Structure P
Amino acid sequence: MFCEVKAKERIGVINPIFTCQPCGAQYASIGIKECIGIVHGGQGCVMFVRLLFSQHFKESFELASSSLHEDGAVFGATHRVEEAVDVLLMRYPHVKVIPIISTCSTEVIGDDIDGVVLKLNNGLLKEKYAGREVHLIPIHTPSFKGSQVTGYDVAVLDFVSHFAKKSEPNGKINLITGWVNPGDVTALKHLLAEMQVPATVLFEIESFDSPLMPDGNHVSHGDTTIADLTDTANALGTIALNRYEGGKAARYLESEFDVPAVIGPTPIGIRNTDTFLHNLKKMTGKPIPESLVRERGIAIDALTDLIHMFLADKKVAIYGHPDLVIGLAQFCLDLEMKPVLLLLGDDNTSYPDDPRIIELQKNVDYKMEIITNADLWELENRIKNEGLELDLILGHSKGRFVSIDNNIPMVRVGFPTYDRAGLYRHPVVGYAGAIWLAEAMANTIFTDMEYKKNKEWVLNVW
């Protein structure tokens, strides 16, 4: 077998690819309007996550903490949740949605966040905040298992299952984007607009790119409303673009409210974007317009300019969120590149059963490794000690030192990217994303050719 799927052999983790589940739940929460999450754990469980968000987007975000201390870790700290909810509601009169996000410490000591939500609903909210709409949602994200990916998936399910309510059909589709950037949401909404498909987008995060206005700075926050979440039960169908980032919510809506669900593929590259549009057509009956056929043609032309001379046979290592990694690998294969190492960085044991990975195993005709529960040492060790030769690395900024130390060019893609400017504005999905990705890879390779004086004459006029 040319394509081998195997788990990391070491027990420990060196330079992890992901952070923990509460990070993913926090990312989902900031996509909802009038929502501020309370992370039930130590102050750092919010501080470091907010730092990642701020470094990635260069914006500020509102998240709260129950600020667990040593006494709470010993004796229990549900009273800290009660205090945090009260303070949050007093300080922010507009807040209506408060997810209570657990962490490793509070899960280990067994703090009953479901019970404290019930207590608050029957006590504080009725007594002090009577008549005010407040939704307290317990979200269990223990940090000692899973990752930011699974935390996001769990949170989306919890939000949808809390709010979704059957009423009249709305004629819309639900589009669960997964963990994407504002530029991706813009690109996806453009495709929907061209198809004239009304949609509830989970989540509306274009506003994460906040303006500086004459009347003052704006705190970044998403625009998905309670009404949007409630109406997900009345859609024509749900398309979850990512299997591991929103797939659970799509399946819930299907099983609970008979809303048909389509899971994936992540629309990275021409092939997967085509599939996304055909899924839209099948679900809504709307035709694919000539305008998108033309966009597709422009993208194919742009890729054709690069593939044969510059991208073909280039060896690539890819790491990051699993749906992103697999989508990028499929796109690279379509560009005649050779993804030789895919790193999937958490303890999900179902990766070998993913039909996209099974397809890779059937069709790849060169040596490819797919490492599950991986860390970035798997990449560095193969380069330094096992003779892995690479032309390019695709991944987020946490792998930058592997690139720098081994003099291998790298394209930043995924979360977090904090050492390049404005990447969150550029889509990686859709036909526009295909162009941006291919040209970013080509330009990175061109710069490397010039720096190393490796056939840089190819870039001359000839």
Structure Q
Amino acid sequence: MKIGNHAWFRYAPDLHIELRQAEDEGKNVEGLERRIASIVALGERDPERERMATELLDDTERLPVRDGYAYDEPSDLDGIRRSRPAARNAPRPYASDKATVYDKVYGAWLGRCAGCLLGQPVEGWKRERLTGLLRDTDNYPISYYLSSEQPQSIIDRYGLTNEGQVYGSSHINWINNVRHMVEDDDTNYTIVGLAVLERYGYDFTPDDVAESWLMNLPILHVCTAERVAYRNLVNLVEPPRSASFRNVYREWIGAQIRADMFGYANPGHPEKAAEMAWRDAAISHVKNGIFGEMWVAAMLASAAVQTDIEQIVLDGLNEIPERSRLAEAVKLVIGWRREGISWEEGIVRIHGRYDESSSHHWCHAISNAMIVALALLFGEGDLERTIGIAVAAAFDTDCNGATAGSIVGMLRGAAALPEKWTAPLNDLIKSGVDGFGLVRISELAERTAAVIEHNPYLRR
């Protein structure tokens, strides 16, 4: 496949996403659908198609928000901080002895890897197919990694395959095919975050993150909003403009899966974790795309010192705008938990709000944040239950399994995690980040703990 035709390098194919995105942001999109249809009808080889697509994206960016729009969603850090809840917790001291810090961050790394690996083979599966496979293989609720070593009838029924590329086609990463944590963007970004902190320190800038991407991460190892931002950076469109310029994926999940290192590095300090997450997210996302990363980073910082799952989720919400769509959606899930419904009913309700056959819904920060919140609240701090719910919900299975697993791993620590979920990783992770390659997960935890030791903002 030629680079020019590769996914997310052309603008015209996903203009329908811009229509949905602009509607979400409260813009007046009258006439936009007809205009998009006329552009798409030109055909892929017509040179006018891409020119008209870029013109449309520039025009929609300038559209005003309609009167009466219910949400307040700034993308700048000062605006976000002014829009947070008034009642928020102060930073809390953490157990600073080296053994405890290491156990916590090693647990977070292991939990992230385990949740990601569980969700990888079924990423992109619709819920009916996924639930069918789980039930037919006696793995519902999920109690172990997914395997393609099944009777031929199961293989045929669900289209299980052991062929394909290891990276870019994760559907062969069944547990019977792997001997370590395989490469995934969900873990590449955590490693990039570590590299940023090691090189630039705690006061890194969005420009430093952009430079780290360009130096250490090939463009075809990033997706959707990140690939558009990468393209913008190469063309000298600098942060934060790199996030909004012709980027239809600007509120998708990409930044949300990049949060972890900033939470790991700030135990007990959700505000600082969220601020660092903003500096990372601002190069590729806006509004709820940014809020998703800030929310996850703050939850991880809280999980290092807090044991109450609901409070961890609330500590995350305290760092993002109170009147945002993401905050509203997560609060709904908290309400469901208090209502006393089952996690299965929670999944049904999320699918009632978001259409998994729509790429915009499937990959959006908010739909997947609801799944992470559901998994955390109903998983009650148990790794297996939490990542099992996150993956069984479908949508972005590997991303949500990784995020939920990371938070529980931080909460519990490595020593308390079940061996059946950690042993298959063999303490190894494959990275696409330059300078890492195949590295021990324990080494990454040691390096993370060393970064924490030099954090000047923590209360010890």
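Laboratory data are not the source of any read-out in this text; all were calculated from the coordinates shown. Everything quoted here is computed from the prediction, not taken from an experiment. Cβ atoms are built from the backbone, for glycine too; each structure is taken alone.
Assuming 0.95 is Rg/Rh (Cα atoms, Kirkwood Rh) as calculated from a single structure, say which of P, Q it is.
Going label by label, the one that fits is Q.
Quick one: helix-only ellipticity at 222 nm (-39500 (n - 2.57) for each DSSP H run of 4 or more, over all residues; to 500) came out at -13500 when computed from one of P, Q, so which one is it?
This value belongs to structure P.
A value of 6.0 was derived for distance in nm of label points 7 Å out along Cα→Cβ at positions 71 and 439; which structure in P, Q was it taken from?
It was calculated from structure P.
For which of the structures P, Q does the calculation of relative contact order in percent (Cα under 8 Å, 6 or more apart) return 26?
Q
Computing distance in nm of label points 7 Å out along Cα→Cβ at positions 239 and 447 for each of P, Q, which one ends up highest?
Checked P, Q; max of distance in nm of label points 7 Å out along Cα→Cβ at positions 239 and 447 sits with P.
Check the numbers for mean count of other Cβ atoms within 10 Å over residues 255-262 across P, Q and tell me which is largest.
Looking at the calculated values, the largest one is Q.
Which of P, Q yields 2.3 for distance in nm of label points 7 Å out along Cα→Cβ at positions 55 and 351, as computed?
Among P, Q, the structure yielding 2.3 for distance in nm of label points 7 Å out along Cα→Cβ at positions 55 and 351 is P.
12.8 is what came out when mean count of other Cβ atoms within 10 Å over residues 383-390 was calculated for one structure; which of P, Q is it?
P
Between P, Q, which one scores greatest on mean count of other Cβ atoms within 10 Å over residues 79-86?
Result for mean count of other Cβ atoms within 10 Å over residues 79-86 over P, Q: largest is P.
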